[in-house]
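Enquirer: Structures incoming, each one as structure tokens.
Just so it is clear, none of the values below were taken in a lab; they were calculated from the coordinates. Computed from a predicted structure; not experimentally measured. Cβ atoms are built from the backbone, for glycine too; each structure is taken alone.
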Structure 1
Amino acid sequence: MVGTKRDEALFEERGFGKLLGFGKKPCLIVVDMIKGFTNPTMPMGSDLSSQIAEVNKLLDMMHVMDLPVFFTTISYDDDKLADSGIWYQKMEGLKTLKAGTEAVNVDSRLDFRSGDSLITKKYASAFFGTDLIARLNANGIDTIIIVGCTTCGCVRATAVDALQYGYRPIVIEDAVGDRSLASHKQSLFDLRQKYADVLKTDEVIATVSSKYASIY
């Protein structure tokens, strides 16, 4: 059940939900906004049109300010999905995410430009089994703005790992989505209380545009 006002008051009283804030340099991670997830007719898909519009606003800001952007995709090379480990046994829909198919391509409605990075992953977190940490450290990143899907899965896993590796995760409430509205809302409540700052697109654009304008 999604946190009620009583839950929020209890968590606040006990010291949860403190703000981490922005650090010295942010990046944007667009988690799994690929056709296999953004096409509602696909087994793993849902309608994320409104989220895509918000992500594009953030992409425009990051591109203008020349701040790093990372997209992620889930893509399996092995015909029998051996490179998914046992995850495939839990979610049969992963079989649609085969390398070389349209399903693993970034949704064409997104402003994915030359110079943006693409991280190919096999599991939920953008960190697990990838070179993301090396790329972040090479760019001096300490703050990670997270958008994409799904809120309860890959977005949440990425935010938790970001915190555990010492980065400041900021999840964008109106730029993340899920197949289940209940899961989406509960995950945002949990993330806000324990793992990340949860802000809206316009708040982040205003903060980043003012805080880093003189630097970048």
Structure 2
Amino acid sequence: MIPDPLRLAVALVPVASYLLLIGLLNLRRRPFLTTGGGDLAALGASLSGLVLVGPIELFRPEAAAAEFGGYVWFFLLVFYWLWVWLAVLLARPRLVIYNISGEELRPLLAETASSIDPQSRWAGDSLSLPTLGVQLHVETSHAMRNASLVAAGAKQNLTGWRMLAAQLHKRIHGLRVTRGPRGLAIVLLAFLLLSASIWHMLADPPRVAQAMQEMLAL
């Protein structure tokens, strides 16, 4: 059974927007660096619609809905984002670089590490910068063409991570790479999801109005 147009749009539009962003990043000629917290927050935003029409609506407290009416969705959404923010705060330091291969990242990272910490040393895919108090492990995804610098161990210096991020950002800015081979396919998938959700809403306005009344308890 196809869900009502409103709930379908609420679930798909954030996911499609996230896929569109990832696809566009992969079509760039330069890598894009972000923090692990920013990456996790973007993922949380992409899943917000699915969570809203899924577990949040399923376990919505009826007493609160009767008391606050449609405003209960605002409180539930804030509750969801508090959990996302908690996950961001508790996560270990991490840097995510989109649209770069492991072969392109390794020499760039080695050059950056030696410039800010002459005592830096490699052990396989792990890198230690003892002067900065940073120990990390390099994880790459060939399918999505991105790489993550993940903290290895709980003892990390956040100031050192910020210095590493700043230096990497400077060096990445001047790096030219080939476009990600899957970028166009991801963008097309995003437009397909957006088109499907919008067309489904425009094709059945009465169901949209009915779903709106049900969700807002009007």
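Enquirer: So distance in nm of label points 7 Å out along Cα→Cβ at positions 34 and 98, computed for just one structure, reads 0.5; which one of 1, 2 is that?
Expert: Numbers: 1: 1.4; 2: 0.5.
It traces back to 2.
Enquirer: Given 8, 35, 37, 17, 3, 0 as the derived value for P(r) over Cα pairs in 10 Å bins from 0, in percent, which of the supplied structures 1, 2 does it correspond to? It would help to have the intermediate numbers written out before the result.
Expert: Working: 1: 8, 35, 37, 17, 3, 0; 2: 8, 26, 27, 20, 14, 6, 1.
Matching structure: 1.
Enquirer: Tell me which structure, out of 1, 2, gives -10000 once helix-only ellipticity at 222 nm (-39500 (n - 2.57) for each DSSP H run of 4 or more, over all residues; to 500) is calculated. Could the numbers behind the result be given before it?
Expert: On the way: 1: -10000; 2: -19500.
Matching structure: 1.
Enquirer: While we're looking at this one, here's another question. To which of 1, 2 does the computed value 13.5 (Kirkwood radius over Cα pairs in Å, for residues 50-105 alone) belong? Intermediate results must be reported in sequence, preceding the final value.
Expert: Numbers: 1: 13.5; 2: 14.1.
The read-out was computed on structure 1.
Enquirer: Further question: Computing mean count of other Cβ atoms within 10 Å over residues 26-33 for each of 1, 2, which one ends up highest?
Expert: Values: 1: 26.6; 2: 17.5.
Largest one: structure 1.
Enquirer: Same structure again: If distance in nm of label points 7 Å out along Cα→Cβ at positions 90 and 122 is calculated from each of 1, 2, which structure is the one that comes out at 3.5? Can you show the working numbers first?
Expert: On the way: 1: 1.5; 2: 3.5.
Among 1, 2, the structure yielding 3.5 for distance in nm of label points 7 Å out along Cα→Cβ at positions 90 and 122 is 2.
Enquirer: Can you rank 1, 2 by relative contact order in percent (Cα under 8 Å, 6 or more apart) and just name the one with the largest value? Write out the running numbers ahead of the final one.
Expert: Working: 1: 27; 2: 35.
When relative contact order in percent (Cα under 8 Å, 6 or more apart) is computed for each of 1, 2, structure 2 gives the biggest number.
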